[in-house]
Structure formats: C-alpha cells, structure tokens
Structure P
C-alpha cells in the first residue's frame, strides 16, 4: 500500500500540491487525471520518492509511506528497486547507452545473473515489439521510441510500485494500444500502478480507480466506472469528459488559399542505421486557412521533417518555399521570422 498523508509540496516558495492525501492499496490500479499545470507530475514524483529525495522542494511537509514504511527511511537503492517511475519528460532519465544496456541496467545494478538478465531482456523486447531498435543508441531514437524504451526499462525489474506520468504522450496509436496491452499483462506481477493522464480514455481499460486533481488539490479515489460516463466531475477538474469528441469543421466550400508552405522532394542527410535517409522524396503543401495534421508512427520522420523545414537539419535534395519564396538558402533565424515552432521536447526552447 502506498500512502500520502497531508502532503504539501512547493518550489521557490510556491505550493504546487496542497495538503494531498492518497491511499493506493495493492491490487487497485489508480489513474490520476487533471489539466496541464494541475500538479500531476509533482504528485507522481512525490509518490515515487523523487521529490524531495532527488529534487529538493520548499515547502515540503507531510509524509509518504510504502507498506507502512516511510520513504524517508528507505535507502536510494531499496527505494528505486521497489518503485519504478517514468517521468513525463523521459529525457530526464535517459543516458547515451544502447537500448539493450538501458533496459538491462537496473537488473545489472541489482546483481542478477547474466543468464537471467538476458532472458528477461529478450522477454521485454518481444513484449514491446522493439526488435528494430536493438543496437541503436537511446539518444538517437525518436521521442515516442525513447518513451517506450524508458517504460520497458522501468518494467524490466518488476517493481512493487510502477509510477507512469502521462505515458502515452508522443506514442502513435499502435504503440499506445500495445503499451496498454503490456500493462494489462502485468496484473498480479506489479501490485500497484499509478498512472497520470489528461485523457482518461487512453488507459481506462487497465485502471480501477480515478482521483482528479485541480490546482494542487486531489479528490479521493473512486471507481473509474462510476464517473466515466458523467460530464460534471471531469469538467470540474478542468478536462473534457472521456466520451466527448468533437469533429473538425468542414472547409469543403471555402476557396483555395494561397500557398504558404511548399516542400518538394525533400531528402535528408540524416540516415537510419541501415544507411537509408530518414526522409526521401517527401513533399507537402499547406495553403492559407488550412490546418494540417502530420501523422505517423514513432520514428517515421515527423520531427526531422519539421526540422528540415526550419533549416535545423540538413537536406541533400529537394526544395522548400515559404510564402511563395524559395527558402533553400535561408538561415534558420530568417525562417523562424515566418514560422513558429514548438518542438516535441519543449525544454529545447525554454530558458530559466
């Protein structure tokens, strides 16, 4: 049983969690839902002992215990053997290792026999369908691929508690469904799962209870099935109900706008492990008034395409026109005056 008792957490004197209490019993998997900025990530890191053990907090009060034992009395080695966590920003727990090395690292640190590590590694690789990533460095993977590898590494040691902070972020639909299936198969092996999401529907089939968080205050857990079809609890927490879906407006009768971006036959210098370009003969046209979604599997080349358009990665062939002007010789700074870019890893454009 994982218990938070009257926990208040803040950074720089500003409270993020306010007098939060939570009881997560074994066998009942918990979903924590809330809007962006509600305190989900801080709650996840506090439940796992990352805050204040590795990330100092001020203020910090209250207590967190696992099976009746205060986390403050448990050594780092024991704590992170019993608790596995994958944070929202997986780059915070990535090292420049091979994929197999990262997944096996926790088992090696705990002194498991080599044969047992190899057998467990093979099982995890099959479960996650990540055979195609073997032999690659973790930092060469796409954002979604890194997240799957981080979750695989957390699961490999079969922790007592598994804490996942928005684990479906950046995963393509097939990978998201595969993750849900993998987690479902852990019933009976991982006694406690705490997962945070903004969209409750994404993990509804594997979680038993839900607690809603808003402005750092957490409701008591209640059966997810009890409120899943109700709108009021979700709206009060600042998120859309899981059953609400809106369709995009039709633009069928609108006039065709001017060409604001034209990508023609792009071939990137960036290559895959087998030597083939990440993008080859990629073309795209966007006109004024259009909203275009670029959809693809993890590792398909979505981020490299955006980076090529911005001039952040080199191209060997093709051309890019912005607002009707050929931009092949434009610097990234000049392109940025006409294109606003929000990368997958937002920390690359944020400064403290």
Structure Q
C-alpha cells in the first residue's frame, strides 16, 4: 500500500514537473516582436512582403508570435534601432545605408537581371545566412536575413526632358542611391544625387533632381506619376534591394521549431513578393501609358550602346571595393553565379 502510494506520488510529481516545464516553454515562446521600416504603413513592400510573412508566422505559431508595427521611420534609423533593441526586426533598404553595406550594392550594378524575381534569387544567394554578404556585412551588424526582395529593373524617369538618345542623359541630376547606382548614373553623364523614396516627390518639386532611376512599380505609392512626364526603358540599369532582417538577440530567443517556421515562411514571402512586383511593374507601366506618359523603349541597337556605356561600372565598383580591403571581385562573381 505504501509502495503504491509512493509510486503514485512520484508519478504525480513527474507529471506536474513536465506540465510546468511545458507551460514555461509555451510562456517563453509567446512574445511580441517589434518590426520597423521606412516606408508608409500601407506600402506594397509591407503589404505583399512583410505582412505576408508576419501573418503566416502568427498563424503557424497559433498566435504565440505577435507583431508591434513601427512604419514610416517612427524609430529613426532602423539599423540603430535593431542594435539598441528598440526593434527586433526590420525591413531595410541597403542603399540607404551604403556606408554599412557597400558590398550589398552589387545588386545595383547594371546588366545583371531583367525582373524582380531574377534580382531576388541572385540577392538571396549571397545574402542568406552563410552567404558572402552575410559573413561580410550582416553578421557584424548583429542581424540575419529572413528574406530578400529585389526591386524590378530601374528605368530613367524625368519631369521635363525626354530622353531620346543616350546623350540626352548628360548633365541631368538623377536620384541614384548606393555605390553601384551612382556609378551607373555617372557613366551615363548624369549627376547622381542620393534621395530616399519618401523624399523624392519634394526633391522633384524643388528642382533638386531632374529625374530618377526608379521602377514603374514604385511610382504610385509616392504619387511620382503626377510629376514624371517621360521615361526611357530597356537599359537594365540595376535596381534596389529590400531585406527583411531579425536581430540575433530576437532570433536566438526563438525555439528551433519557430526558427524553422520563420525560415519556411520567409521563403514563401520572398517568392510571393517578387512575383507580385513583376506583375505590379507591368500593370504600372500600362497605367502611366494610359495617363499619357511619354515612354521611350530602346531598340536592340540602342540597348547595346547603353550597355557599352555602362560596361565599365563593374570594374569601377570592384576596384573601389578591393582598394578599401573588401572582397569586391569575389562578391561580384558570387552574385553573377547566384540564381543560375
């Protein structure tokens, strides 16, 4: 009798301890992560990228992972916010932090891709955990990339001057962020000026810039279609990159199961976003045509002239990176091979 009672007591204690540990694990896993980004709350990069990922994670974790949102630059510099613990995750544009991510500007180089999905696949190959950019630039900042989003190829949009030939670009003040994009603008004879997307409308109205290297898909979010009258397309001038990142501290606080969910849903969100962007770019192009924008499409012969003009940008970029002690050549080769 005493033996049975003792065994029952031990079993009950073991059950209680197991239940307590399980409850503690559940309690530890339940958390709200703070996520920040520069763009407006309803920006398509959030709605069709970040939000797709965040909602899927919340659903798959049965609501244990929740999100506290800080759009429109509410936390200031997103990299600083991550380091200070003000944000756990962020959607960042590497070209807005060119001093911290110089090698990441490889994605801005001309002649590399012709779609958002192609750009995204290439960037993911070098930015993913263990990739050359992760090892060179992201680990030192204390975060890891969950997924990447390559913007559709940039075109040159202008307010007053139509670009009929490559020589028409000479002397234009163009929005061009990042090392690669700036070198491309210079190679065409333009003057590159760093302007963020939220600042572009004001920069155009004040005459700070005459135009911008920009995708069709990004025009309407900032009403830039109201200011641009001309665009020249078909030159494959590179584009920008968006990264969805999480701080190492926040990542390490997750269970292995939740980390797997983040990885799986990140891959899905990445595909969803690039496919959406390619559709949106096509639809936006047709929309500006319907609104009366003058669209100049380069012929094959003209495309060759443009590509010849910017062909030295790769070498300029590599030399600058190598002179600064960075792995420019290795990064470029890895990027070119990625996604193939």
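Among candidates P, Q, the computation of relative contact order in percent (Cα under 8 Å, 6 or more apart) that gave 24 used structure Q. Work out which structure the value 14.1, 44 belongs to, where Rg and Dmax of the Cα atoms in Å, for residues 33-112 alone was derived from one of P, Q. The read-out comes from structure Q. If mean count of other Cβ atoms within 10 Å over residues 49-56 is calculated from each of P, Q, which structure is the one that comes out at 21.0? Considering all the candidates, the number was obtained from Q. Identify the structure, out of P, Q, from whose coordinates helix-only ellipticity at 222 nm (-39500 (n - 2.57) for each DSSP H run of 4 or more, over all residues; to 500) was calculated to give -14000. Considering all the candidates, the number was obtained from Q.
Source structure of the calculated read-out (FRET efficiency 1/(1 + (r/R0)^6) of positions 257 and 329 (r between Cβ atoms, R0 = 35 Å, to 0.05), 0.30) within P, Q: Q.
Read-outs throughout are calculated quantities, based only on the coordinates presented, and are distinct from any laboratory measurement. Please read all numbers here as calculations on a predicted model, not as lab measurements. Cβ atoms are built from the backbone, for glycine too; each structure is taken alone.
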